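Rule-based calculations on the coordinates, nothing more; no lab input. Please read these numbers as outputs of a predicted model, since none were measured by experiment. Cβ atoms are built from the backbone, for glycine too; each structure is taken alone.
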Structure P
Amino acid sequence: MKAHATWRGGYESLLEDDRGHSVTVDLPADEDGRDLGTSALELSVLSLAGCVTTIFALVARRRRLRFEAMRVELEALRPRGARTIASVEGTFQISTSASEDEVTTALNLTLRTCPVGVLFEQAGIPVRVRLVRSAPPGPSAPTLA
């Protein structure tokens, strides 16, 4: 796994991996950037959200847990003047007919094994995610004529 960063001026950099993918990072305008991309710190939180959805999908497949939709919303809390993120809170929203116990078990396994989440844990940054489960929409009821 390799990463390359090429400075483009100001606070903007082009980040590339060895598989042909790239992303631009920059600071927001209120931090003297040009807001041409997410910040590197924001990218770490985006990576956490993406890791949770990816690992949950893997865990769900292994556990034969079917779902219709999934969404992770995270908010990183960085106290004023702090050098980095102090904690992350959010929701894991899923549409499934699986029981709440099944989903909770899969989510807990996901949060323990997500590699990006492990990095946050090792850095002492707590990550709290609340489950929001809903049943998928069922077939529409037949209308009587």
Structure Q
Amino acid sequence: MNKIAKLFVKTSLVYLALSTILGVLITIGPGYSFMHSHFALIGWVSFMVFGLAYESIPRFSSKPLYSRKLGMWHLWLANIGLIGLSLSYPFMRMYMLKQKDPSDAIIAVLIFGLIEAISCFMFIYNIWKSMDNQGSSR
């Protein structure tokens, strides 16, 4: 298994563990559902899909990954976006419930959400180009 695929799969397993712990905490008290759902769906499911795609698309198409560097950027930005979004959103909700100004938390949610979205488009571009790729990997 290539390095990028292995890192995504291992990271997805960490997010599965986190989402499982948060799932148990939901039964104890509310407030963890946003983090639980994001770590489960984006962290575990999406990261597993990313890892499997980074391994299988080049293998089954008999073409190299378009850019390993872009794949590593995708890994880092996806983690930063997911963790930042999962931590900043509860603060935004807390400020709103306490009727305090949530502006800083809203900005953080928007920034980390944008980072996550950019990382997804990096994946789309890299895999798309990999399927059309005729040359060697960067």
Structure R
Amino acid sequence: MTYRNLEHMTDAFIEVTGRTLEEAFETAGIAVVDTILDIKSVEKKTERKIEIKSKDLNNLLYSWLEEIIILTITEGFAGAGFQVRITKTEQYELEATISGEEINFEKHHFKLEIKAPTFHLMEIREEKPVVMRFLLDL
């Protein structure tokens, strides 16, 4: 369960890996929050729930990244722990529990503001390990 920043001139280009698809999505959540603020300073005091439905994996990832950005930037909640469950029937369904706390900029050290995720350069390889790449517009 790791992530790394890849070279890109203007935006955050991130690659995550996980043993499972769920673990890769959890790591993507961590990567987004850690791009915005210092995730190591976030305590797991309260929980938030997110549910997403999507027709395919790329749209599911896009919606997931968007929800994490909204939760952090708009709602002022910094997530530090992510538990994701993904099921596939006629569509993909993601249910997540995110543990963290309300943002305190003195404590959490703001880094960058993310405008939105993008489909440009998005890639999901369901292998062992699962590898996902995505671009965040800064």
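Which of the displayed structures (P, Q, R) returns the greatest value of distance in nm of label points 7 Å out along Cα→Cβ at positions 60 and 124 on calculation?
If we compare distance in nm of label points 7 Å out along Cα→Cβ at positions 60 and 124 over P, Q, R, the biggest value is for P.
One of P, Q, R was used to calculate helix-only ellipticity at 222 nm (-39500 (n - 2.57) for each DSSP H run of 4 or more, over all residues; to 500), giving -27000; which?
The value was obtained from structure Q.
If P(r) over Cα pairs in 10 Å bins from 0, in percent computes to 10, 31, 30, 18, 7, 3, 1, which of P, Q, R did it come from?
It traces back to P.
Looking just at distance in nm of label points 7 Å out along Cα→Cβ at positions 12 and 108, which of the labels P, Q, R belongs to the structure with the highest value?
That would be structure P.
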